[in-house]
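Read through the structures below before going on.
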Structure 1
Amino acid sequence: MVFGWGKKKQEAAKEAPNDKTINLSDVPQIVTELRQLRQSQALSDIKRLRDATVPLIDDLTNIGKVLEKDNLNVDDIDKHLAIIVVRGKKQVIDIIKKGVTGIPKISSIDDAQELDSTLNQILKKVGDVLGRQTRVIHIFAKKYAEQLKNNLEVMNKNHYEIHDILKNFDSMKIISDEIMNVLSEIKNLQETRMQNEKKIVEITSHLSSIDEKISSIQSSIEEIKSSDNYQKYVELKKSLDEFETQKIKIKNDIDAQFTKISRPLNRYEYASSLDKDQKNLLAKLNTDPFDVLTPKNKDSIIVILENVRKAVSSSSISVKDVDKTLAQITETEEALDGFLKQVLAYFQKHEQLENDLNSLKPKSLISLEDDLEKNISFKEDYEIKSKTIKNEIDEIRLKIPQFVTEIEDKLRKFSNTKYVLDSS
């Protein structure tokens, strides 16, 4: 409440909306037409209110002029009180002179917003000064108080209506912009769906082609595997696998022998100053002697064993039973030739079997099996990709109806027509 006038919100009667089915493509034009219609209505109503406010501003200015000439009979009142009355009167007149200005003509929404701002400033300035000087005006200028109250009450009512119209228009603009944004989102989703559907067609074609390739490759592989030559290859491969079990027995025998002298060998490895090759050889003798028992390494192995013998004999390497250890070293040296022959015979036989196996293996089979593996991998990749894209399409199919409903709801907020969208 400011100087006795108030705000009363008037509710406009709402008409029951009419139903109308439209296509999604019709929405932009409808939104544009509704915006133009609402803008035209808003400007028309604001122009009417503005024209009704101009005389009130003129009256307010005239009241200020008349009040300025009226001495309010201050000569008949207390001197100190007269000073307060004159000062209050001067403040009111100054505000009316400076604060009550002309208001802009209306030809656009920008003009209407300027009008709203100007009226707000006028009412605030005049209302503030009248609020401060309310006792002076109501007691010593009663005939002006009623005029000011009536004048400002109507001005305030007009300003409130103007402000409310602009507020509703801004709300309508926001909603219409939101509708256009949702339309843009729907368009993007539809384009994405079309692109994804095209991709699904391409992927389906690729999968069909890959299936044909896989079937062809599998037929070729089956044909090769049904040949007599391949059967010989399989049998030889089985023989090779069985032969490789002999390595385990030879290795276990060698490991068992070298385990007997592992303690002095291990100590010799850390106590001796050997070159790099000898150190590597000694390390292998301690961990996996099978791999280094070759004719090439025989002399070096014997040197190492003899050096270990000397170290044990001279107590450089301490053992629990010197005689037993020396006997085990001798035993190892004596078994060395036998181990070397077994290892050499194994590798020679193994190499021969491998060569025979490679000569029998169909050269095209490797290539075919590689191609089969690649195509199966391609198929799996395409199937995963297809599933992902189909999920995206399903999500889009769910989203679009939700967006359509959102547009329908927003259209009802500023239209008397209930639009039903056909998005098919």
Structure 2
Amino acid sequence: MAYCQVVIDPYLPTHGDPSYHVEHYDLELDYRVGAGRLSGRAKITAVANTALTRFTLDLGVFRVNRVTVDGKPARFAHRAHKLAVQAKVPAGRQFTVEVRYVGNPEPIRTRHWGELGWDHLEDGVLVASQPVGAPSWFPCNDRPSDKAAYRISVTTGSPYRVVANGDLIDGRVSASTTTWVYLQLEPMATYLATIQIGRYEYFERADERVPMRAAYPMRLMEGYAHDFGRQTDMMIAFERMFGPYPFSAYTVVVTDDDLDIPIEAQGMSIFGANHVDGRRGYERLVAHELAHQWFGNSVSIVDWRQIWLNEGFAAYSEWLWSQASGGQSADALARATWSRVAKLPQDLVLADPGVDRMFDDLLYQRGALAVHALRLRLGDAAFFAMLREWTTQNRHGSVSIEDFTQHAQRHSPRPLGDLFTAWLYEARLPEFG
């Protein structure tokens, strides 16, 4: 049996455990909104990359009641968001670990990005896990390259709707609660797993080739219909540029609370009530989050140093949509952005921005400029053919910047080394060639 290469994330070396690879998460969750209490059973099917005597799972502030490995009780210790389990597993062998846990979920507190993961809304729950918030609600191997399939079952009060990744495959109503069961078959990184709980109206356009789903408060229905009304056109444009949409459907959730920024999840994007203004004032962010389904969610990064591959292409997609929808051209937007960025300190290297600046606005803007520079060098026909081949060949996989530069070179008769060195590996902002 083939198994994964053992890799430690250079930016977040204490997160995740490279000694094994998860194939499937089966999560059974019971959540009481009023009490804020979560009871969970996580059944995790994994394969050992090396011979194991112990392994770890990332898990936040819960009481762990029981851990079994292949059905047998296992010794464990839980401290500092790490659940260490003792078990002997030969290299290449599949094993199953089951964790039963309970507690009041709290966000993961970080020095760089504040609180991440499980967040209590005024009347419901929002989960925003990028990059390390997933352990706030389930035990996991929290590293971006360890992608797995998921079954997520959530039981909560019947007035609430639960939205999670994948397709709703079952729903059971009891006297006061409803159980929602979702199946996400395409491999998914832990930080992209999510559940959203709220008093949402639900809408689905099932007649589209890609079903478009939405959950929002009733008061925002009219504003949503207008502000997100061009998503079907956006999907058609992005499929033409990037290749087929990589998942079974696309869901947008709009919370009843305001959010600083939209939230990325696999097959889903989450916006705040403030992003519905009735004027399509945030449509560039609608484009940005949709583009992440190709760049970041289907084609994922092997570690967080490669973040340009996610955010540079999503930011560039804002400009592509502007042009496709009759607004300013991508070239005009790129040149205006270059003029602004040129006035800022030249102190960020896209290929290695550092953990403090993974989500710096300069990375997004300079990252989009690098994509435009590559487009100018290749020409439109070669550039978009290269992108479509990239998303197809790496569908549901994990990649590095080096993988991308080698791929792009195969679509150019001229060497691209000078372009990539200047834009990706040096801090000084180059001019467009």
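Among the shown structures 1, 2, from which was the value 27 of relative contact order in percent (Cα under 8 Å, 6 or more apart) calculated?
Attributed to the structure labelled 1.
When FRET efficiency 1/(1 + (r/R0)^6) of positions 152 and 208 (r between Cβ atoms, R0 = 41 Å, to 0.05) is calculated for each of the structures 1, 2, which structure yields the highest value?
Structure 2 gives the largest value of FRET efficiency 1/(1 + (r/R0)^6) of positions 152 and 208 (r between Cβ atoms, R0 = 41 Å, to 0.05) among 1, 2.
Figure out for me which of the structures 1, 2 the number -29000 belongs to, where helix-only ellipticity at 222 nm (-39500 (n - 2.57) for each DSSP H run of 4 or more, over all residues; to 500) was derived from the coordinates.
Working: 1: -29000; 2: -7500.
The read-out was computed on structure 1.
Can you rank 1, 2 by FRET efficiency 1/(1 + (r/R0)^6) of positions 56 and 352 (r between Cβ atoms, R0 = 25 Å, to 0.05) and just name the one with the largest value?
Going through 1, 2 one by one, FRET efficiency 1/(1 + (r/R0)^6) of positions 56 and 352 (r between Cβ atoms, R0 = 25 Å, to 0.05) is largest in 2.
A value of 2.8 was derived for distance in nm of label points 7 Å out along Cα→Cβ at positions 112 and 128; which structure in 1, 2 was it taken from?
1
When you work out mean count of other Cβ atoms within 10 Å over residues 24-31 for each of the structures 1, 2, which one comes out largest?
Answer by largest value of mean count of other Cβ atoms within 10 Å over residues 24-31: 2.
Starting from the value 21.7, 68: which structure in 1, 2 was Rg and Dmax of the Cα atoms in Å calculated from?
2
The numbers here are math on the coordinates, done by the rules we state, and not lab data. Just so we're clear, the structure is a prediction, and the values are computed from it rather than from any experiment. Cβ atoms are built from the backbone, for glycine too; each structure is taken alone.
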